[in-house]
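Any read-out appearing in this document is the output of simple, stated calculations on the displayed coordinates, not a laboratory observation. The structure displayed is predicted, hence computed values, not measured ones. Cβ atoms are built from the backbone, for glycine too; each structure is taken alone.
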Structure P
Amino acid sequence: MTRTLHTNAPQRLREFARRSAAVGVVVWALLMLTATSDSRETELVHRIVFFAVLVLVPLGLSLVATVGQTSGFWLLRVAVLGQPVAAILTVLSFFIEKGWASATLAAVWLIFNAIVALFGLTRLLSRGLYPLYESSIDAGLLYLPVAGAWLIVYRLGMQLFGYGEMIILLTVVHFHFAGFAAPIIAGLTGRRLAEKENRTGRTFPVIVLLLVAAMPLVAAGITFSPWLGLLGTLLLAFGLVLLAALTIFKVLPAVPFGARLLLAIGASSSCAAMVLACLYSYSLVAHIVILRIPTMALTHGLLNAFGFATCSLLAWSRITQQYAPATPPQPRQAVAQPR
């Protein structure tokens, strides 16, 4: 009975999260008929945030659970079941004038993010650092509250560290897509390689290290120094290019055509998006205008959000539905020796 419960519970939760993401697409499409800002550029970024909370996050959560996982599973259950409510309240906060009322509604998203991060921490502490592909997924879960915290700052109308509201808003977007989605996508790639080849290869640990290390450097670059931001962007770009190469040469040949096409779009989009990100970071260091923020939102933002993150997660959702979900390594049990 216990074995059946542990096997079916993650599957039911995955289905709920996928359906939540599907409903989120419908809600997001309806929101396209509304307006939350007088600025076209700000309106575009708002819609990307809406897509993240309504679609991307539940889609990502649908892929993190494994068969036989018990540590902190109740936290994942609370997060998945509470995500639709938290997402709707977050969206509503954008239709209220910036201030305490708007920030209070957005704070529900931070609470939800904290539950997700606590689940990631529980997974990490119960399992340890290895396998690295699971730790990569944990990193994505742990980075999500950064997006929630900056969202509250944005809805309060504050301009911390002298940065304008657009920079703060783009930080919210960055930590949803690059902070949350990218490490999870890398972890799912590692899972698949471990299942298919019984190893992830020498490149994969480098990818995880680069993606995980890049996030705080990018944040430090926003807060303290453009040089730190450039370093973080270069590390992130290198990690995503390596991930794209690993996906194309190792994963694509062994997955169905539909998933193969989505992964190919995701890999190529991430490479193009990171070229633009590197140019923008360099322009901040060199004090020259190469790409303006509205241009970055229309190019890098859309490529990263819809090309890389969304297509990749959709591909892995299709793959996990076709193949048996991964089972985490179990601790060795002592075997009784006959006397």
Structure Q
Amino acid sequence: MTIKNIYLRNFRNYAETAVNFGPAVNVLVGDNAQGKTNLLEAIGLLITGRSFRTSHLSELIRFGEQAFYLEALFEKNGVEQMLKFSFDGKERKVVHNATALASLSALLGILQGVILSPEDRSLIKGGPQFRRHFLDLLLSQANPLYLHHLSRYWRALKQRNMLLKSRSLATIAVWEEQMAISAAFLTCRRAQTIEEIQSLCQTETLAHEQLELRYHSSALASMGEGPAAVQSYFIKQFERLRNRECDLRVTLTGPHRDDLNILLQGQEARQFASEGQQRSCAAALKLAQWKWLYTLTETLPILCIDDIGVSFDPTREEELYQKMQSLGQVFVTTVRPSALPCHSISIQGGIFVS
């Protein structure tokens, strides 16, 4: 899978421009605040439907303009395809070839890729929501059924919480049954995936330190008995906790409360790892994510790495550059050119300089 070129109009600091990419390592070079990360953000938006820097699409519109537009020509499985993404401050439109997509959920999996940025330290030091998002995005790109159950679970959870707040429990069992079915699928699939990427993390740790992943769930004791047992567990928990949750007006158990524990050399990375080790752990997770997607889909995902010089010391940076040579199409932002083979793109003030 490769992006051949991208066209940007009124996106961040880009007025109207286009750029072609090479099929292997693309190094985006320029001083700070020139638009390197903005270009990476545009690629990430086409992959996930969301920015890795902000949750507000309006912030992506060039100052003084009313809308932004992105268009990417890419090749997947030997077939050229087009992906378009626009936002006018109110309405978002996504078009794949000639088909308008009804939701962002339909976008996931069209362009598969992984984004590694300095903000990924939140995977290690941040709250459980960052690690759950990492798992959900990973699985949603590869498995449409996971995305279906994730959406179904959140819809049912929202309805259950509304009933708890209003203390209207006559129909709550119906929503709990839907929740339990999807909760069992999500929990079991997450736990299985953690086992699968555990060994991959070991091979991708840049400093060759022992990295261990443990999925933390209230349903952990039921997992060995299969999805049916997990589903039964959640149904019983939802019923048992109803009265207490009516007082708190929130659902206390389910995959929306789970976490991924990350241990480095046998200790909680969140508490004991240095800043450099935290970045290295995050990089190992993202590289394992890339390899897991590749193994599952047999298609090379796109890899985006933002600000490589800030995220890693020279030793880790050199090792990562060496890994890139076999990872298909890669996009890297940096303030200094690389001596390794690559397609170099210079950026100055939102303009591509040849």
Structure R
Amino acid sequence: MGCVVPAPRDPALLVRAARLYYEDQRSQQEVAEALKLSRSNVSRLLAAAREQGIVEIRINDPSGRDLALEAALAAAFELADCRVASVRPGQVALAAVGRLGAEWLLGNVRPGQRVSLSWGQTLQAMVEAVHPERALAVEVAPLVGGLSSVASETTGEELVRELAGRLGAKFKRLHAPALLESKAARDTLLLEPAIASVLDAGRRSSVSFVGVGAYGWGASAAIIEALRLDDAERARFEAAGPVGDLCARFFDDAGRSIAGVVDDRVLGVSLGDLRRIPTVVGLAAGIEKCRGLLGALRGGYLDVLVCDSALAQAVIEAAER
């Protein structure tokens, strides 16, 4: 067979070769015979078609994870583990992130450990996705008091009870609000042994699951509204540059804890307490969480991250800027 050497940038020939090989599923030898070329030339044509974007190869992981983004996040922020839900535009990320969080929990939490929770919709999605094959002998504890200004099913007390029920586990109750009228009121409650002992159990947990809040969104916005700050207090707080929160503890872009009137009225573990827990798993869904999640990562509060692909990409791009 006489072989014709193709022009190196002939797009029509690239498209024809690609259609024969990828759509018609012909072998490279069959494509070579159809185009009257050598097999090596066909191989070069197919490589050129990929390089020029004529052919795009997409691998759909049946686990629903974006492994490339997981590796990028883990490397950028020195995470022990990462799960990124591959979510297409228009899809709701919350359920996918919750499912991956539940899978991580069931695959990594061991009998005899204590698990602790904060609150929020993402943690609710995780708890609802927990369907163990057998009971898991752990204890579940809260990290923060109850927040009446958010939906009751997403509060820490309800999530602790629900997760314990699904796992067949023991759990601790924290009969106290998350937000108090004053620092003095908060400090008085912290002197109560029944409250102090439950928070101490949360501090001494093996694995914590925390929702990452973004300032001005969802439960984070509800926290600030519930505190009813006066204009001067609100101005001082906003001047500190809050971007997100963990367990109602707010931090800035660099992950630095924001002290003052908001922090003083929260009944829960501190950001310093979180850092001392061996494994903290942060869950976040939605691109609006970008600044909050980046601040939490920069602060070194998270050891494991579970999020969606759009949020992961936004965080990586923001970190590079």
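For this structure, a couple of remarks:
- Origin of the value 92, 50, 30, where Cα extents along the principal axes in Å was derived from one of P, Q, R: R
- When distance in nm of label points 7 Å out along Cα→Cβ at positions 44 and 236 is computed across structures P, Q, R, the figure 1.8 traces back to P.
- Each of structures P, Q, R was scored by FRET efficiency 1/(1 + (r/R0)^6) of positions 12 and 76 (r between Cβ atoms, R0 = 30 Å, to 0.05); the highest score is held by P.
- Value 0.9, calculated as distance in nm of label points 7 Å out along Cα→Cβ at positions 116 and 276, assigned to which of P, Q, R: R
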